[in-house]
1. Given 1.49 as the derived value for Rg/Rh (Cα atoms, Kirkwood Rh), which of the supplied structures 1, 2 does it correspond to?
2. Given structures 1, 2, which gives the highest value for FRET efficiency 1/(1 + (r/R0)^6) of positions 29 and 125 (r between Cβ atoms, R0 = 30 Å, to 0.05)?
3. Given a value of 16 for relative contact order in percent (Cα under 8 Å, 6 or more apart), calculated from one of 1, 2, which structure does it belong to?
4. Assign the value 0.99, calculated as Rg/Rh (Cα atoms, Kirkwood Rh), for residues 93-164 alone, to the correct structure from 1, 2.
5. With distance in nm of label points 7 Å out along Cα→Cβ at positions 149 and 173 as the yardstick, tell me which of 1, 2 scores highest.
6. Could you figure out which one of 1, 2 the value -2000 for helix-only ellipticity at 222 nm (-39500 (n - 2.57) for each DSSP H run of 4 or more, over all residues; to 500) was computed from?
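Here, each number is a calculation from the coordinates, and none is a lab measurement. The structure presented is a predicted model; accordingly, all values stated were derived computationally and were not measured. Cβ atoms are built from the backbone, for glycine too; each structure is taken alone.
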Structure 1
Amino acid sequence: MVLQAKGLPYAIGELFGSDAAATAWRNGCYATLRLTATMYHRFHAPGDGRIEHVTYLSGDTWNVNPPALARIERLYCRNERAVIRTRLASGHPIALVAVAAVLVASIRLHALDIRLHLKYRGPNELPCNAAMEKGQELGWFEHGSTIIVFAPPGFSLVDGIGPGVRIRMGQALMRLPRDRLTGSSTSSFA
C-alpha cells in the first residue's frame with residue numbers, strides 16, 4: 001500500500017496495472033512529486049541507464065490538488081498514467097509513474113514517438129530500449145500533474161525529503177542501497 005493522502009492508501013498493484021507489475025517495488029520506497037499548474041511540467045532521468053518499458057493506463061483526469069487527494073479514494077489509480085520502468089547503470093530498477101490530471105492534454109515521452117492521451121488507442125504495453133543520462137529530459141505533461149518515483153527495497157529517501165517539502169530539479173531524492181561488501185552507500189540520485 002502507498003499513501004495518497006492522510007488516511008487514503010492505495011495498492012501499488014492497481015497503480016501499476018497489476019500485482020505482477022508492482023512486485024519489484026513492494027517494501028521499497030517512493031516519493032510523490034506533485035507539479036502544480038505554475039510549475040515546470042517536464043521530468044528528467046534520475047540517473048544514467050536505460051528506459052526498458054512503458055505501460056500506458058487510460059483513465060480519468062481528476063484534479064490532483066490537496067483537497068481532491070483528501071476526498072477521492074485511489075485518485076492516482078483512477079487517472080490516466082504512464083508507468084516508465086528504467087534501469088540505472090548500476091543495475092538497479094527505478095519506476096516513474098507519470099499521472100495525468102485535469103486539463104492535461106497528454107503525456108509525452110521522448111523515447112516513444114507517440115502522444116499518450118485519452119484518445120490514444122494503441123497498445124498499452126510499449127517495449128522500449130532507450131538510453132538515458134542523469135538529468136536528461138525524458139518527457140513532459142502538457143499541463144501540471146504528478147510523478148511518483150518508486151525504488152525497490154534497500155533504497156531510502158535522502159534526509160530532508162518528506163511531505164510538503166519543495167524539491168528542485170537536480171536535487172537528490174533517494175539514496176542507492178548500501179554495497180553489501182563495503183557497507184558504504186554508493187550514491188544518491190535525483
Structure 2
Amino acid sequence: MANATLPDTSAGHWDRLMAAALAGDAHAYRSLLVELVPWLRRYYRRRVPPMMAEDLVQDVLLAIHEKRHTYDPSRPFGPWLAAIARHKWIDRIRSMKWQSTEPLDENFGTPDHENSVVAETTLTQMLGRLRPAQAQVIRMVKIEGYSLEDASRATGQSVALVKVNIHRGLKRLASAVQRVSDED
C-alpha cells in the first residue's frame with residue numbers, strides 16, 4: 001500500500017495537469033487547483049482544528065501558485081504537493097506557539113449569581129401580591145425603564161391610569177414591606 005499521506009494522483013493525472021499548467025494551460029491549472037482542495041481538506045482534517053483547516057488549504061494553494069516554477073515535471077506531483085502541505089502545517093503549528101496565552105483563574109466563568117437570583121425571586125413574589133395591571137406597569141416603568149407613554153401603548157392603559165396603577169402598586173408594596181419588617 002502506498003504512503004497514506006501522499007495523494008493518489010490517479011496514475012499521474014495531477015502530474016499531467018501540473019505539466020500542462022506549467023506549459024501555459026490555464027484551464028488545466030484551474031482544474032488542478034479545484035481537484036486539490038478535497039485532498040487538502042482531508043489531509044488537514046485530522047491535523048488541525050476545523051477552523052484552521054480552510055486557512056491552511058488556502059495557504060497551500062497560494063504556495064503552489066508562488067512555487068510552481070520549482071516543480072520538475074519529470075518527477076511525481078504527489079510528493080511535491082505533500083511536502084508543501086506538510087511544511088505549511090508545521091509553519092502553522094510553530095506560529096501557534098508564539099501566540100500569547102493567559103492562564104485562566106480557577107473561578108473563570110463561574111460568578112456567584114445568588115444575590116441576583118434571590119432579588120429577582122423576591123421581586124417576582126412581591127409583584128405577585130399586586131393586581132396584574134399594577135405589577136405590569138411597575139415592572140415596565142420602574143424596572144425596565146419604559147416611559148409612561150410607551151407603557152401606556154404596550155398595556156392599552158391610558159397614561160393617567162399607568163400613573164395611578166404605579167402609585168397604588170408602590171403604596172401596596174411599601175405597606176407589605178413594612179408588615180414584613182414589623183414581624184421581624
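1. Values: 1: 0.94; 2: 1.49.
Answer by label: 2.
2. Values: 1: 0.70; 2: 0.00.
Greatest value across 1, 2: structure 1.
3. Details: 1: 27; 2: 16.
Corresponding structure: 2.
4. Going label by label, the one that fits is 1.
5. Details: 1: 0.4; 2: 2.4.
Once distance in nm of label points 7 Å out along Cα→Cβ at positions 149 and 173 is worked out for each structure, 2 has the highest.
6. 1
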